[in-house]
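Structures for review follow.
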Structure 1
Amino acid sequence: MEPISHIDQDQGILFFRGLKATELAATLRFEDVAFLLVHGRIPSEIESTQFRKRLAELRKIGDQYIGSVLSEIQSHLDSFKADGLEVLETSGLKRLAEKLDTCRNNIGLSAPDTMLLFVSTAPVVVAAEWRIIHGKTRIAPRDSCRHAANFLWMLNETSLNDRDSKDLDSCLILHMDDPDNPSLAALESTYAASGSISKAILAALDKHVGPLHHGAGTEAMRMIIDIEGHPEVSRLLADRLDRGEKLFGLGHRIYRTIDPRAKFLRELLKRRGIVDVRSAKRLASIEEIAELGSKLLLERKGKVVHPNVDLYNAAVYESFEIPYVLNTELFAIARSAGWAAHICEWQ
């Protein structure tokens, strides 16, 4: 069987089970690529339907634990308010991960099903946490919705047409796995040492959120917002370098050419910008930053760099009215499918 994922760093190609990730993102849905990662093959129509049904069943099984997670989030926020402190966003995904071993033992789930329970419930927790933080009531998931579209429904009751639903699927598919990533290494080593899915996912999430890893997409968007529209973009980028700050979204530790996911998302944002003026303006700013930032890094550090996925991530999600600060959580929602595949394979 082909490896879950691998990268041709010279040609700039990411493969999932021997197939180009960008082609899978263009043609398949989230659930079907998750099935591919876990089982090593693209599902038949019947298998696809059964897999979606199983994810919905596991989401219902996990609902009692989601309720506990959300109660903890609310209590945490209430304590901040009572102390007169600034309300901080909490990590609902970590709270969910802490309960996976208990859920597995109480219900008698297999390790693969426990991981798929996390895949199915992660979007529920992220959407509900966001609404709780902003004083809104939780919106229940709909079994009729696709995985990605359900997240947007639970976030703000937005119903997507087929084209938009597929676009959101594509974004998540691109982030499902990375063969050489600190979060995956943490997941593997912790699971091997403990046999605990809760500990393994918590270890992965701890690595996942770092600004040099999947937190970089949020930082890139903050940089873009600070710079866009300024008449001297090159000077602002130079000032960042002078302060020892990073130009987020440029360069990659593996790819020797442009990140293939960045190319895909750039075209997706360009297409969405045809009917969305804000997305078109945001793309123009990103392209200016990519050009001038790459030139500066070559001049100052002798580095030839190309845009990576972080430069486009949050901007594409923003075109769906998803707050850019949820970029890291969305990366985790997507990556949970890859983590599930690795746990299944190790099991």
Structure 2
Amino acid sequence: MSPDQLGAQLSRGLSPLYVLHGDEPLLVIEAADTIRAAARSLGVLEREVLVVTTGFKWRELELTAGNLSLFGDRKLVDLRIPTGKPGREGGEVLQRYAKNLDPSGGTITLVTLPQLDWAAKKSAWVVALLEAGTEVECNAPPLAELPRWIAGRLARQGQRAPQDALQFIAEHVEGNLLAAHQEIQKLGLLHGEGELGLEQVQDAVLRVARYDTEKLRTALLDGDAARCARLLEGLKGEGAATPLVLWTMANEIRTLARLRNAVDGGAAPDAALKAERVFGPRQAQCRRALQRLRGATLRSALMHAARIDRMVKGLVQGDVWDEFLQLALRVSVR
């Protein structure tokens, strides 16, 4: 099935096994989040994450699935194979695993894979998983269908746009769904629910402030407190939307917190970065940030960001921009 069909399937109950694969990381992440949320809502409260990297002990998968929860709860086994190559031993284990799924529904398994080529789809372990489980293929829509996809995403946040505006966004992002997702979120932050005009869309998409939020993201990861202060002052002077600034900072802190938890839990840094979909130059930045930031610091920063969110919404009094600066300083510790 496609990710769009997943919600209807989950409303009918959980399958014992889900297999996610595809060429679009955004859709894979969202589909996995949807399955995990559905599992929690149905009482699957325990989750075990296994990331297959060099030296992974495949026996862990069978032991994890076979071990009863300490509290008798249902369990979600979250198996991630970033390379899509489990090796001979892993392939044999996965075939046995697919044949011995928990019939009682006490254990739900989620397997996340990259895009599978034609050869991989014919391998015995992939065939076994797909025959036993529910397959969700997370491929990007063709360029011709991208405006319709954007319209659907805007509708989720209560917004509509004419066809020329949808086409403008599609042409601007050039088929990159993550970029499209970010532009849609930006429109949600800058404008309320209702109809969007072409000019509003063009202004939001093309607006590149001299003190843009991407530079703030980089300064935050680098722990450059002085640069964070200058960028925040510039964003304030240019009238940047405070929800957008908060989203930029909180999103980066949240990613670092998840990475810190994974590494502290014994995961290799490379595996943790792949699991969080951190690629390219941002990998080196996150590695450096993790060297200086402890879990307690990141948890307190997330609580601080939550307080700023209430302030932005008018539920708490205070100077939002001063709080942005304090938050930046909190995660710039050396």
Name the one structure among 1, 2 that mean count of other Cβ atoms within 10 Å over residues 115-122 of 11.5 was derived from.
-> 2
For which of the structures 1, 2 does the calculation of distance in nm of label points 7 Å out along Cα→Cβ at positions 147 and 243 return 2.6?
-> 2
Please state which of the structures 1, 2 yields -18500 when helix-only ellipticity at 222 nm (-39500 (n - 2.57) for each DSSP H run of 4 or more, over all residues; to 500) is computed from it.
-> 2
Between structures 1, 2, where is percent of Cα pairs over 26 Å apart, for residues 91-282 alone highest?
-> 2
FRET efficiency 1/(1 + (r/R0)^6) of positions 3 and 275 (r between Cβ atoms, R0 = 41 Å, to 0.05) computed as 1.00: which structure among 1, 2?
-> 2
Origin of the derived value 1.4 (distance in nm of label points 7 Å out along Cα→Cβ at positions 51 and 123; candidates 1, 2) = 1
For FRET efficiency 1/(1 + (r/R0)^6) of positions 43 and 179 (r between Cβ atoms, R0 = 25 Å, to 0.05), which of the structures 1, 2 scores highest?
-> 1
Top of 1, 2 by distance in nm of label points 7 Å out along Cα→Cβ at positions 35 and 267, largest first | 1
Label whose coordinates, when relative contact order in percent (Cα under 8 Å, 6 or more apart) is calculated, return 22 (choices 1, 2) | 1
With P(r) over Cα pairs in 20 Å bins from 0, in percent derived as 30, 59, 11, 0, matching label from 1, 2 = 1
Structure from which 5.6 was derived, distance in nm of label points 7 Å out along Cα→Cβ at positions 107 and 195, options 1, 2 = 2
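Computed from the coordinates by the stated procedures, all read-outs in this text should not be read as laboratory data. No experiment lies behind these values; they were computed from the predicted model shown. Cβ atoms are built from the backbone, for glycine too; each structure is taken alone.
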